[in-house]
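In what follows, structures are represented as structure tokens.
Each value in this text was obtained by applying a stated rule to the coordinates, not by laboratory testing. All values derive from a computational prediction rather than experimental measurement. Cβ atoms are built from the backbone, for glycine too; each structure is taken alone.
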Structure P
């Protein structure tokens, strides 16, 4: 085999290796998300993924949102299976998660709604653990089974309350999200 043919074969092989490592996943800022995740009996496709920056310059976390391909963005909070996965670039304490969750849920609910879900919010907040760089939280919702919080694929607890699940996901994809650009990318609007 001629040197030219060997070089061509090597380039082709390296191209195929590169292609197969990216098939079935999405990458942003060195963080890889699968292109599909299971929840109950469903396989949900990745809708969008992005990095959330704190104060415009500090990478806080990368997030990926999974929902059925036929679900319009404006129905993402409806009674449909969904998954949100967040990869953290920095340490964050469980207490910081609790405070932020309460503040963002208050921002996305009416006072009477907040009162109705407050016991479940308190229970959900007890699931949080401290995270280190590289850790991932994943929230999975399946109608009738509730919302389950995972840390690095380990289940931490489930709340079977659709009103609470809607309020929780509103933090990222609701009308008053933590960041509108982040929300719109997760929902596939941009």
Structure Q
């Protein structure tokens, strides 16, 4: 497992447009996923220990965000024959297991991960209603032990985005397993 951090992407960057399918072959268009106040996008997968550790938090934050007019979507960029745990059919099981009630999409060619400049799982992006990046960073300050979290940066960003307040520019990078890029 290669540990990486997300890279700095300028705040205000427009969200890349995308169309992806879920494991049931239903297509979703990024621009149509937005809630009234924004969209939370997480690049996650099934096998990475960093992603597994934060999935429950991401699911809860997605529900919280939805109550504030911000929808959520997760994208799995690790569709790679060397990582069968991340295959679409395995995603279906995780959708049930983790009670994911928002789209969990398949980035089979990894074009969307590249367009977003995602580096790792998890890699988290929050866009406002104008489809501009307002937060790109970690979920909180302790990925390993939720009981030791002292600062919930993503939750704070969601609250500020939903209320139209400014979001701090001091954003700590997300950290996780490298995306398992295909040799193309």
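Here are the numbers for this structure:
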{"quantity": "Relative contact order in percent (Cα under 8 Å, 6 or more apart) - structure with the largest value, from P, Q", "calculated": "Q"}
{"quantity": "Origin of the value 25.5, where mean count of other Cβ atoms within 10 Å over residues 70-77 was derived from one of P, Q", "calculated": "Q"}
{"quantity": "Which of P, Q leads on Kirkwood radius over Cα pairs in Å, largest value", "calculated": "P"}
{"quantity": "Structure from which -7500 was derived, helix-only ellipticity at 222 nm (-39500 (n - 2.57) for each DSSP H run of 4 or more, over all residues; to 500), options P, Q", "calculated": "Q"}
{"quantity": "Distance in nm of label points 7 Å out along Cα→Cβ at positions 134 and 158 from the coordinates reads 1.3; which among P, Q", "calculated": "Q"}
{"quantity": "Structure (P, Q) behind the derived value 3.5 of distance in nm of label points 7 Å out along Cα→Cβ at positions 94 and 110", "calculated": "P"}
